[in-house]
Each structure stands twice: as C-alpha cells, then as structure tokens.
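Undergrad: What follows is a group of structures, each given as structure tokens.
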Structure 1
Amino acid sequence: MRIVSGIQPTGNLHLGNYLGAIRNWVRMQDEAAAQGGECLYFLADLHALSQPHDPKALASNTREMAAALLACGIDPEKSVLFNQAQVPAHAELQWLLNGTARVGWLNRMTQWKDKAGKNREGQSVALFTYPVLQAADVLLYQATHVPVGEDQKQHLELARDIAQKFNNDYCAPDAPLFTLPEPIIPREAARIMSLRDGTAKMSKSDPSDMSRINLTDDAETILQKVRKAKTDPEPLPADKADLEGRPEAANLVGIYAAVAGTSPEAVLGEFAGHGFGAFKPALGELLVEKLAPINARFLELRQDPAGLDAILRSGAEKARALGTPTLHGAYAALGLLRG
C-alpha cells in the first residue's frame with residue numbers, strides 16, 4: 001500500500017482540516033507503517049499558482065503548514081513529508097499527461113465550474129489544468145490509495161481515466177506504466193461547518209475569523225469563539241433525528257462527537273434537555289484539552305524555520321527517488337529521447 005495526499009499551504013489549518021483530513025492522515029501513517037506500507041504527504045505549493053498569490057506569503061505559509069502537520073502528528077520518520085516545488089517531476093509529469101487528458105474531461109470538473117464562475121476566459125490556465133497536476137501528483141508515485149472527500153472524488157476518477165488511457169495508448173497490455181489508485185473514504189468523514197453558518201463548510205477563506213477554530217488559536221480564543229458560535233434557543237434533543245432543520249446545533253454536536261471520538265447519539269444522550277449555556281462551555285473545554293498540545297508544538301516548530309526546511313528537503317529527496325522511475329518510464333513510453 002502506498003498512500004499519497006496533499007494540502008494547499010494557503011494559511012493556518014483549522015478544526016475542519018484537522019478532523020476531516022489530517023487526523024486521518026496520522027492514523028493512516030501509523031497503520032501503513034505497521035503493515036509495511038508508506039505514506040507521502042505533500043504541501044501543494046505548485047497548485048497555489050492557479051490563483052493570484054503573494055510569493056512571500058506562499059513561502060511563509062508553506063513552512064507554517066509544515067509546522068502544523070508535524071504538530072498534528074505527521075512523523076517524518078514514518079511518512080514522506082515535502083513540498084511539490086522541490087520535486088520538479090510533478091510538473092514534468094503533468095506536461096506529459098496533458099497530451100492524454102482531454103478538454104472535455106476538464107470542462108466537466110465541478111470545481112473548475114465553481115471556481116471559474118462566469119469569468120472562465122479570465123481564469124489562469126493553471127486553474128483549468130489543476131486536475132491534471134493532481135493526477136500527476138498521485139500517478140508519479142504509483143499510489144495505490146488516495147484519501148478523498150466528497151469534493152475530490154471526481155478528480156480521482158479523472159486521474160484513473162488519464163492513467164488508463166495512457167496505459168492503453170502507450171504501453172503493452174501486459175506492462176502498464178501507471179497504477180490506478182483506489183479511493184480511501186475516511187472512517188470518520190467529519191464534515192465540520194462554520195461556527196457562523198451551519199450550512200457552510202468551515203473554511204480558511206471565510207472573511208470572519210469567528211467562523212472557524214484555527215489550530216493556532218490559544219485557549220481563550222477557542223473558548224470565546226465557541227461562546228459566540230451561532231445557535232438556536234431550543235435545548236438539545238435526545239434523538240439525533242430531532243436535529244433536522246437545526247444546522248448550527250447539529251454542527252456543534254458533530255464537532256463534540258468528532259473531537260471526543262464518540263457518536264452524536266452518545267453526545268445527545270449526555271446533554272439531552274440542556275441548553276447551549278451548558279453545552280458550549282463543555283465543548284470549549286474539550287477543544288482546549290485536545291488542541292492545546294497541538295498549539296504548543298506548532299508554536300515551538302514555527303520558531304525553527306531552518307529545521308522545517310531541513311525536514312522538507314529530506315522528504316523531497318526521498319520523493320524524488322520514489323518518483324524517478326515512473327517519470328523515466330513516461331518519457332520512454334512517449335518516445336522522448338533523453339540523455
């Protein structure tokens with residue numbers, strides 16, 4: 001088993017990132033290491049070029065994201081942690097795969113439609129071909145599995161289509177170059193919503209910092225954000241079905257369950273009949289307890305940029321070695337001569 005996944009370094013990680021993805025990365029890292037497999041986790045700084053960005057901020061955010069992942073439990077002794085820009089093979093393979101990908105396939109990508117909106121002509125080519133780079137990210141390493149959420153299933157299907165077409169067009173039937181990766185659906189697909197709007201995902205791009213719990217927030221900030229989280233006047237029910245139509249209440253119960261490692265039903269069994277005046281302090285204290293060690297470790301790591309750079313360099317060296325055979329195989333399959 002070889003698991004590959006990435007995250008854009010666009011700012012601090014928040015609770016939704018941690019519960020929805022990073023905690024599962026740590027679990028998969030430990031399980032893969034125990035079974036003789038391996039995990040590659042990368043900071044997708046090349047993907048960041050698909051949108052306008054501040055170069056200085058991107059460099060800083062890349063280090064900060066590395067520190068956050070390490071603080072959450074990603075272990076460079078068990079996993080390969082690196083940033084894309086230090087492994088040029090990602091961009092090289094994307095170009096080679098551009099000859100296989102089809103415009104019609106990319107036009108159907110839901111995220112392209114959502115991000116481009118009505119101004120498609122004004123978007124960067126990088127935004128349009130973003131899914132081809134995503135395909136290169138996983139195919140380069142012969143990934144067997146890729147953790148995906150609902151919003152990434154379509155992109156993994158595209159990666160499989162590209163791999164299959166390349167294998168069919170340029171490889172012998174009994175000697176395909178690319179492995180077709182399988183999706184990993186996290187056991188706990190925690191979908192964490194905004195503290196200000198229970199119908200919208202918790203997001204780094206939300207202009208209101210009160211909408212999210214950042215992993216860099218100190219204890220008082222966490223407690224304040226939970227106190228001010230949007231709710232309704234009704235007490236918590238005993239039955240989960242009775243949370244229907246109460247998105248903010250359901251979100252806070254879901255956060256409590258995900259952080260505590262229990263079920264929403266169990267949470268309601270404990271707090272049924274209580275109002276948010278009692279539930280919010282309990283939730284805030286639980287979050288502080290779970291996130292305080294991550295926050296302390298993050299602040300420590302962030303003070304050592306040279307140490308972070310060394311970890312990313314070491315991971316990139318390992319990634320380059322793992323990806324080189326596939327890249328050479330792609331050049332050869334396409335009939336490209338190299339010295």
Structure 2
Amino acid sequence: MNKIKVISEISPDGSDRIFQRTEFNHKTAVFIKPSQNPKGITEAISYYNIGRHLYKKGIPVPEIYSFNNIGGEILVEDLGDEKFFDALSNLSSDNKKQNIFTWYERIVRELACMQVKGGEDFNPDWCYDTQYYDEHLAFNRECLYFINSFLVDYLKLNIERLSPLKEELFHFANNVKNFERRFFLHRDFQSRNLMIFNENIRIIDFQGGRLGPLGYDLASLLIDPYAQIDRSFWIDLIKIYLDELSFLNIKKDFDILWNEFLILSLLRNMQVLGAFSFLSKIKNKAFFSVYIIPALDNLRYLLSLYNKKELKNLSKTLDDISII
C-alpha cells in the first residue's frame with residue numbers, strides 16, 4: 001500500500017482500530033489500521049472479504065479500494081461524517097415523528113435486502129468471530145456478558161446470588177437453536193453504524209458479520225438505545241420489513257417473527273448492557289455510560305412484553321436494581 005497522506009483523525013467509537021481521513025486519487029478516503037489485539041489482522045481480513053461480498057451484492061457498504069493482507073490496513077470509500085444517529089438529532093421539529101418513521105422505513109427495507117442477498121453465497125470461513133449466531137453465542141456472549149460485565153462488574157452484585165439467573169438464561173438462550181440461520185447478520189446494526197451520504201443510507205462496521213436469524217439485526221435497530229425511537233413504530237416497521245422480505249421471496253409469518261424478535265431483542269439488550277458497562281468502566285469511554293439507563297429501560301419494557309414466568313429471575317433481578 002502506497003504512503004498515505006493523513007488529513008484528519010476519525011473517532012473510532014468503541015473500536016480499538018484507528019480511522020484516518022486521507023488523500024487518495026485526488027479525493028478523500030478512509031484509512032483503517034487494525035487493532036493491536038491478537039485478532040486485529042483476522043478482523044481486518046473479515047472486513048475485506050465480507051465488505052467485498054456485500055458490495056458485489058449491491059448492498060450500500062463502502063467500496064474497498066485496497067487491502068494489505070500482511071499488515072491488515074484497509075483503504076475504503078469516504079462516506080463523510082454524518083452518522084444516522086446525528087441525522088436523527090438534527091431533524092427539524094416540523095413533522096419530525098413522520099420524518100423519523102420515513103427514514104426507518106427506508107432502513108428496514110435496506111436491512112431485509114442485506115440479510116437476504118448478503119446471505120446468498122456467503123462463505124462462513126470469512127468470519128473471524130464465529131461463523132453463526134447460535135444458542136452458544138447467545139448465552140456466552142450475551143447473557144453471560146450481561147451478568148459478568150453489567151450486574152457484577154458495573155453494579156457490584158454478588159456473583160453467587162446470580163446462579164439461578166445464569167441457569168434461567170442458559171435455557172432462555174436455547175430458544176435460538178430453533179431459529180433459521182441462513183441470512184447475513186451484521187450483529188451491530190444500529191444508528192451509529194449507519195451513515196447518511198448523498199441523502200442515502202450506507203452501512204458500516206460489518207466485519208463482525210456471520211450467518212444468523214432474521215430478527216436479530218431488526219432488534220438491534222429498533223431497540224437501539226442511542227436513537228430511542230418511539231416504540232409505537234415497532235409493529236408498523238416490522239410489517240414493512242415483512243413486506244420487503246416477501247418481495248425478496250422470503251415468506252415469514254408475523255406472529256412467528258414477533259416471537260423471535262422479542263427473544264432476540266432481550267438477548268441483544270443484554271449484550272448492549274454488557275458492552276456499555278465494559279466500554280465505560282474498563283475502556284474509560286464515558287460516552288457509553290450515558291446510554292446504560294435507556295438500555296436498562298428497554299430491557300424492562302421488553303420483559304413486560306415477554307413471558308415473565310419464563311424469566312422470573314431476570315424480572316426479580318431488575319426489580320432489585322430499580323434504584324438505577
């Protein structure tokens with residue numbers, strides 16, 4: 001890769017990678033340096049392979065200009081600085097609710113397309129961080145992350161008293177084994193990983209993608225604690241999502257998807273609380289601590305929609321931390 005002239009640094013959010021705006025062929029591009037952890041290079045290789053695959057399928061991800069498979073550096077299309085998160089904040093008060101819904105309608109249609117077309121010819125060997133979203137990942141990387149990072153490390157709850165909750169969540173995560181997992185799953189599909197460029201939605205940060213069930217990325221989008229969209233939107237957006245899936249020849253019953261959506265939303269929400277706790281407490285990224293309370297509120301709301309008897313220990317635990 002030729003010498004890069006850096007123009008400016010770009011905020012990495014929760015990532016350990018380095019992002020720089022650079023000059024490239026008389027225009028700007030984004031130079032991505034891999035993180036220094038042991039998986040840094042393999043993560044970069046996943047970005048390259050998955051990014052090329054999605055781009056070829058017509059998914060609106062940044063074009064990849066070059067890749068150094070030795071050092072892991074990547075040069076990609078510059079999509080500007082406007083995250084969808086920022087665009088939501090900047091919407092005028094005139095018809096704001098309708099404008100927000102219109103944007104989300106566009107996004108759920110793009111999401112359905114990415115999941116279906118991205119799943120076609122997808123090679124699981126491209127994945128650096130497990131090939132599938134399954135019940136093992138759901139329990140180990142979401143339920144246990146919630147218990148260890150949020151409840152124990154962040155809230156200082158007694159780990160021994162959480163044994164019944166751990167067993168309950170193990171059985172709850174097993175619901176995932178019944179879900180179809182042949183679709184592309186981004187796994188962090190939320191407002192800070194969507195860019196607005198030339199009035200169009202563009203998708204970034206897809207290197208952690210794998211195959212999985214439809215409802216997970218939809219859950220990530222709709223319960224996103226950054227955006228905190230009106231929950232009254234959920235049903236209508238799910239129906240629009242199903243309509244787009246039907247156009248793509250994927251037939252899915254609303255009641256079945258709704259049940260999967262609730263289960264995956266609960267799992268995703270636990271992952272979010274674990275991640276925000278880790279990033280704010282261990283990585284000292286205070287930005288994420290602001291969103292712990294909205295995420296906790298989401299978890300309580302989702303639990304109210306689900307069968308509390310199946311998750312009685314989770315319900316009791318949340319009651320015990322009601323002071324937050």
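No lab work stands behind these numbers, since they all come straight from the coordinates. This one's a predicted model, so the numbers in the text were calculated from it and none came from an experiment. Cβ atoms are built from the backbone, for glycine too; each structure is taken alone.
Undergrad: Comparing 1, 2, where is Cα Rg over 2.2 N^0.38 Å highest?
TA: With respect to Cα Rg over 2.2 N^0.38 Å, the highest-scoring structure among 1, 2 is 1.
Undergrad: Given that relative contact order in percent (Cα under 8 Å, 6 or more apart), derived from a single structure, equals 18, which label among 1, 2 identifies that structure?
TA: 2
Undergrad: Can you say which of 1, 2 returns 19.5 when mean count of other Cβ atoms within 10 Å over residues 114-121 is computed?
TA: Traced to structure 2.
Undergrad: Work out the source of -13500 here, i.e. which of 1, 2 gives that when helix-only ellipticity at 222 nm (-39500 (n - 2.57) for each DSSP H run of 4 or more, over all residues; to 500) is computed.
TA: Details: 1: -16500; 2: -13500.
Value -13500 for helix-only ellipticity at 222 nm (-39500 (n - 2.57) for each DSSP H run of 4 or more, over all residues; to 500) corresponds to 2 out of 1, 2.
Undergrad: Another question, then. When you work out FRET efficiency 1/(1 + (r/R0)^6) of positions 66 and 258 (r between Cβ atoms, R0 = 30 Å, to 0.05) for each of the structures 1, 2, which one comes out largest?
TA: 1
Undergrad: Given 11.6 as the derived value for mean count of other Cβ atoms within 10 Å over residues 50-57, which of the supplied structures 1, 2 does it correspond to?
TA: 1
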